[in-house]
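Listed after this line are the structures, all set down as structure tokens.
Every number in this text was worked out from the coordinates using simple rules, so none of it is lab data. Computed from a prediction, not measured in an experiment: that's the story for all the values here. Cβ atoms are built from the backbone, for glycine too; each structure is taken alone.
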Structure 1
Amino acid sequence: MDFLTRPFRSLLYMPGSKERALEKATHLPCDGIIFDLEDAVAPDDKANARDLVCAALGRNDYGQRSKIIRINGFDTDWAKDDLAAILATSPEAILLPKVNSADDIRHLAEALDSHPKCARTSIWAMMETPLGVLNAATIAGASRRLKGMVIGTNDLVKDLGARHTEDRAPLLSALSLCLLAARAHGLICVDGVYNTYKDNAGLRLYCQQGRDMGFDGKTLIHPAQIDIANEVFAPSDAELTLARRQIEAFRQAQTEGLGIAVLDGAIIENLHIQTARRLLARDAAIRSMSSTTDGPLQA
């Protein structure tokens, strides 16, 4: 499955200190799991969480779900031990918190480059500080290992002295800057969490806003949020039908020697066909995951 068509509709934060939750995650219908050693783990439980995550990755089958480990930041006493333990497991991906500059990414990349079990390990960047957002463009191009950005909206609201609002107006500049940087370098970009996990209407609204902005999916704090994120960030039946019709209309126009097509009164150019094919590829990737992974991955 191509990385850029791989689904990231729902990335669920899973506390590394909760052994039962780590087991349960093998059957949850999320596209990916963020095994969290940072915010979700109390200081006294850091070492235990590290051991539990390493054991779970070695023992449990998480299928095609993306497996991303969020370590503690380089400014903490835990990061060195996190890396020593985690890198030995040949991790799929590491999520680095509070990335402020390209140097943070390069520092982690150097550690991966020097480890024999991390040739294929990718890096994801938490974009959750004002400085990080202002440096988003250089961060996005810092390393070939960098594959995605995750927006830390709670930390951004805190550092900005802003408020959580329904339209997220205080965050729109930060969200857009990170998304622009990610797309400029071909990276995945996943929206921040919605804190009120029992508010389905609010979650849907936030997911729809993130989808319309261009985000690939949403980070989640509770399994109850998975189905809505999967539904909103998946191509709809109407979108898929239109994509197929656009491709066919454009194909027919080309056979007639035309460079554009007209469908339902709208001009169809090659750029629309690229979008249509990307949409169909994403749908195929979702269906592939659904058919090969425990738990229904398609909403």
Structure 2
Amino acid sequence: MKQITTDFVENIITDRPYDMHKGQAGRVLIIAGSKGMAGAAVLATRGALYSGAGLVKVSVPDELFNILQITVPEAMCINREEAAKADLSVYDAICIGPGLGVSEESMALIYRVIHDYAGPLVIDADGINCLCKYGELEDIKSRQGSTVFTPHPGEATRMLDAFGLGSCRELGREKAATELTVKTGGIVLLKGAPTLICDGTVNNLEVWENPTGNPGMATGGSGDVLSGMIASLLAQKQLTAAPGERVCAAAFLHGLAGDIAAENIGEYGMTSADIADAVAAAFKEL
């Protein structure tokens, strides 16, 4: 197992050219949120914007438009119907799942993205839950683009169970991450202390351990910020690192943002919004 270091991440997050424009900074589509779960869409969108994405479009139900356009005015909104028929090829990365809800309607949208989109795809939260419930996990290996799963231990156990492999607790964190990576052929970020990233897109499996972060990050919505950050780094055209390395950098910077938030306000009172607000400072510190 390798440890992500500051030097490693500094080599991934390179300086931006002076004449860079927002298209080069990456176009991201986030498909998230549902009734009662608007916050997940907000946090994922903030994670993407605050980590440097040039253009972020978020697909939410119509009734959530006002919430998104007030809390994240930099993002554009489209509804679910538009997302279902949109030209996905215009996006440099897609994130699907935070607060999406587990339903046949959600699964139909996930299925469409998996089969019609050839770019980097981040599948989080209810994206994972839908795939486990409706039995579509086997389709992931057929994707052309890189696929990143971001399960917490409970979601990882659902994935393992879908493959008939037991539970995260039985296998242990490293074994669970590697088993899921082998089965999906993608990149698996297993949340927890410490967060592990297993990259199945290289010749030999690589497992990375993230050293940043603190117990204050054990709060609802923290993972939504992370999924947006991952999509952002995967989308940015000025970065030349491999997808797995970009996922490692996102995990490191997410934890660093949590450390900055904890230093400013303490671990007990910090929220996922505080983590999102510290993301830009984490990049600056790096």
Structure 3
Amino acid sequence: MKYDSIIIGPVSVDINIDCEGNTLRELGGAVVQAGWAAGRCGFRACVLTKAGGGVDVHGRFSGSGADVVVLESRSTCSIRNRYLTPDKERRECTALSVCDSFTLRDLQSFGGNSAEVYHFAGLIYGDFDRPEEMFRLRGAKVAVDVQGLLRHAEADGTMAFHDWREKLTCLPLIDYLKTDAAEAEILTGESDRYRAAEILSGWGAREVMITHNTEAIVFDGRNFYSCPLKPRNLSGRTGRGDTAFSGYVNSRIRQGIPEALLFASALVSLKMEKPGPFNGTRQDVMNYIDRFYSPDSVRVS
């Protein structure tokens, strides 16, 4: 079977503490959000992840519609998130443990021509061993969420964002690059996300997606495409970037940028209205588009 996307990255045992001290322990990570979004929207998706013993990864994806391959790791990634504000926009993150790195051999175990897109959805720098080799895939496009290449686990477990030292080597290998506005500034030094997208494109990324709490933009080296986000509440904001990017790269297999961006924006807007990964259907997203978006919602400049 050839997949639309293979989503690569660790699951994480997340310990989430809200600003009132309430604690929720759950199995999360970018691959959970991206895998559910892809599978529930009808795309042929496979999640390639790593975990230690005793973690019910298959149970976490039950009902998602995505296939799951779990590789053994000496430990499972675990992150403690302490949210400082009710809207969860500010948080302190601590890495309690990390998983073994993904290697080129892990990808080669699938064989050639296994997917239209390989979607790298890491959490912490070091999740991918030698990314400059892993991104040189033949017969498939490469999609990279830069979060896992900027976020470092320090010696004391605290996590901090640092510039990606291999960026000039790796960016020309990437078909679809995803950052948020803050990550784009770390990479480029530019606070204007439109200018940051131009810089990242100039360094070689073919399509640059930058998400913001008001909109998602894509720059393809020629034009900017922007679409507003229209959630009616933000109770499910965690995982919004992973959801939007998964919706976009899978849609781009068969659609142009405007159509893919519109679908991704509606998908993540709907997802943000309910905690947890997206658990609706493709028809739910289409209904959301019909209700809250118009034919000119995607602006081109």
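Name the one structure among 1, 2, 3 that Rg and Dmax of the Cα atoms in Å, for residues 19-154 alone of 14.3, 40 was derived from.
On the way: 1: 14.3, 40; 2: 14.0, 47; 3: 15.6, 49.
Among 1, 2, 3, the structure yielding 14.3, 40 for Rg and Dmax of the Cα atoms in Å, for residues 19-154 alone is 1.
From which structure (1, 2, 3) was distance in nm of label points 7 Å out along Cα→Cβ at positions 131 and 235 calculated, if the value obtained is 2.0? The structure behind it is 2. When distance in nm of label points 7 Å out along Cα→Cβ at positions 115 and 211 is computed across structures 1, 2, 3, the figure 3.6 traces back to 1.
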